[in-house]
Structure I
């Protein structure tokens with residue numbers, strides 16, 4: 001019997017429990033732990049896992065914990081494998097659905113690699129995994145939750161996990177509502193560090209309840225519209241090959257690659273906060289590599305559900321004005 005009476009909790013209702021009714025899904029406490037869950041449920045301990053150089057260093061955490069060897073491969077300007085490595089027996093390869101715009105490519109690679117492939121959908125929450133392919137997801141890159149990841153796999157050994165606790169990881173989300181993003185940033189960083197150290201758990205009750213209140217269809221429509229608007233302004237200056245919007249379900253961000261190394265600072269000075277994917281690239285990769293250029297020059301433009309047409313035009317105009325001024329200066333010299 002649950003407790004009866006006393007003070008009220010935060011009003012969150014279970015009104016959307018089937019928002020992600022994946023047949024083979026397992027809800028966990030973060031994307032990296034969803035990756036770890038997949039590894040733990042493989043038929044045998046892998047002898048090696050291939051990763052792209054262009055990835056977050058937290059991907060190594062599960063591999064180091066579990067004592068699994070790893071190696072890297074390069075990608076090209078399509079955000080696809082440059083040259084497919086030879087994948088040996090009991091080896092697997094991670095294919096990234098970068099920025100949530102590589103759905104069609106993921107489907108193609110699944111037909112080539114089959115059971116050898118693990119999909120990194122941490123930037124592609126809405127990827128339609130209709131075949132139950134081994135993949136992992138992160139909720140925090142798409143919606144305001146303190147933690148939360150999801151693993152999809154047909155290989156399930158019924159690993160028993162303790163439930164995560166999230167009430168102590170939500171202060172930065174509440175602070176952003178009452179104050180602003182910068183006021184809660186230190187708590188956000190503290191939460192990121194806590195997630196690295198907590199270990200693999202099932203998703204907390206709090207995160208589940210927040211997710212159950214989210215209108216995911218609205219989020220999907222809003223993100224796709226914002227992506228289309230930004231692309232209509234910036235496609236001509238983008239050095240990346242952006243696939244047609246009908247080929248993917250829902251993007252995380254609009255990836256813009258230029259040769260302008262000052263553009264990110266210009267946007268941040270205009271209070272448009274641009275993350276770096278990923279700082280570890282500068283330690284891992286050579287300065288003349290595409291991965292290094294992606295780390296330093298790629299602008300992941302926010303196109304999420306908090307914004308609309310006006311914000312998209314505002315961002316695009318700042319970028320276009322800056323590039324036009326830079327081109328004019330270069331012409332003069």
Structure II
């Protein structure tokens with residue numbers, strides 16, 4: 001829902017010169033705003049026309065997997081073991097593997113092809129939860145509201161003010177977690193306020209959820225019982241503890257990238273992936289790069305050169321696992 005994906009009109013820029021890219025008459029993607037563009041000088045880039053997202057997340061991964069599969073079909077001399085390929089819908093709303101049958105899939109290990117920058121290898125991600133608060137206010141004519149009115153919107157504002165401002169997405173990076181306000185709406189009579197809670201560290205993640213509960217408890221003492229109803233729901237957990245016991249999964253990914261001329265970059269995912277849930281379902285599943293950048297918006301773009309390297313990394317992995 002962040003940006004329309006209808007009627008996408010991709011633009012292809014061959015031998016990108018490293019300068020600002022004009023997406024349309026009114027919109028320019030500037031290197032000063034997106035400094036990673038400098039890395040792609042000389043690449044063939046695929047961009048949006050500035051009116052939709054591109055959909056590289058994760059059409060790029062699908063294209064790379066299918067191109068690798070096509071290569072294997074056309075080159076039967078390439079040695080490999082049993083290969084399983086799966087595509088999961090609804091990953092962006094956290095339901096991608098709700099009906100994924102790991103046993104039927106029939107693999108011991110897997111890789112999601114859903115990363116971004118060239119060389120990304122990710123086997124750590126956020127622990128994630130959602131928090132939804134329904135606020136029941138009491139609407140009274142404002143001229144006669146003293147000691148009677150409970151303004152649901154003001155209660156929502158109180159909730160947000162009690163969460164640490166420095167633990168918002170716009171002020172965090174690396175391993176720092178956050179509370180992210182993603183929805184707020186209503187009236188004096190009733191309102192809802194929605195957050196997502198994220199942290200790589202499981203203990204800090206649990207503390208964040210406890211703090212959210214304490215905020216609600218405090219404001220319940222202020223406004224009374226039944227005014228705020230909190231629903232906390234865990235969404236997924238950090239895959240690291242499921243992947244680390246199997247170092248060969250990471251070692252082979254390193255080797256496959258290097259064989260493709262790619263420098264591996266190990267970094268935590270500041271988001272989620274179906275690989276995290278699959279790892280907890282018994283299928284250790286780190287995440288590999290695709291070449292897509294600036295996902296989910298009109299400044300999204302993808303490097304065709306990096307896509308080729310991602311495809312080659314897949315083929316290298318297949319052959320390494322055959323040994």
Structure III
């Protein structure tokens with residue numbers, strides 16, 4: 001296996017059998033790692049609030065006789081591309097900001113920047129290329145959605161610094177990662193509603209919950225270098241906090257569904273999601289990094305179940 005900069009070209013916290021390493025030439029691996037293409041969980045978790053919002057808006061549009069299946073499918077495709085591109089750009093930006101911190105954390109020091117396999121200039125160029133793809137996607141929507149999407153950049157820019165001044169960086173991640181819950185609705189209606197806002201709030205609280213689980217992997221290193229997180233803040237009371245966070249997620253999502261007038265299957269999806277949340281809470285061992293990573297990743301299945309419920313609800317209300 002090719003050795004690059006003292007490493008084998010891989011990063012410590014990504015699966016070695018990922019398609020990146022089977023298909024891409026080794027000189028592209030560092031860029032794929034900057035964009036986290038070898039860790040799809042990130043773009044999936046960014047995508048699900050977008051998909052929820054599109055499906056929620058489609059349910060509301062169908063009730064008004066305004067549903068367009070082709071529009072819904074096209075928007076889902078756009079949000080998939082946008083999630084991959086903007087998650088990649090955001091991760092590359094985050095790695096630039098955290099360059100020195102990542103050198104001090106065992107799990108992250110093998111990443112392209114701290115390992116020296118990519119220069120800061122190369123990373124900045126890569127950000128621009130990914131952001132350009134995101135811009136092309138954004139320009140396919142109405143102008144209200146375009147402006148709304150641009151406004152999210154302020155939160156994205158702030159997030160990497162949050163762990164330096166607050167114990168709640170996961171809240172700022174939630175603000176950024178959940179923006180799609182507003183975008184999906186705006187992309188269809190050209191406006192916002194209380195249903196979309198409730199869905200956005202639900203997504204924020206969900207993000208705080210799952211990223212707290214993720215942050216428990218790094219809590220010892222974070223304590224040594226002074227990085228703050230809800231994992232460190234909650235500590236041994238993490239399970240109790242997760243009960244509150246995941247419970248509030250379900251309540252807010254229920255409110256969003258009720259305001260949008262969705263059907264029974266959407267609520268059944270929430271019920272299944274509640275069971276999956278309960279399983280995470282009951283089984284979590286905050287001192288087992290591997291299990292924390294697995295539970296964190298399981299949240300993409302939660303996102304899929306909620307989306308599937310909304311789609312089934314839509315199918316059963318269409319004439």
Test item: Cα extents along the principal axes in Å calculated as 83, 51, 30, pick one of I, II, III: II
Looking just at distance in nm of label points 7 Å out along Cα→Cβ at positions 46 and 262, which of the labels I, II, III belongs to the structure with the highest value? I
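We did not get these values from a lab; they are worked out from the coordinates using the rules stated. This is a predicted model, so every value here is computed, not measured. Cβ atoms are built from the backbone, for glycine too; each structure is taken alone.
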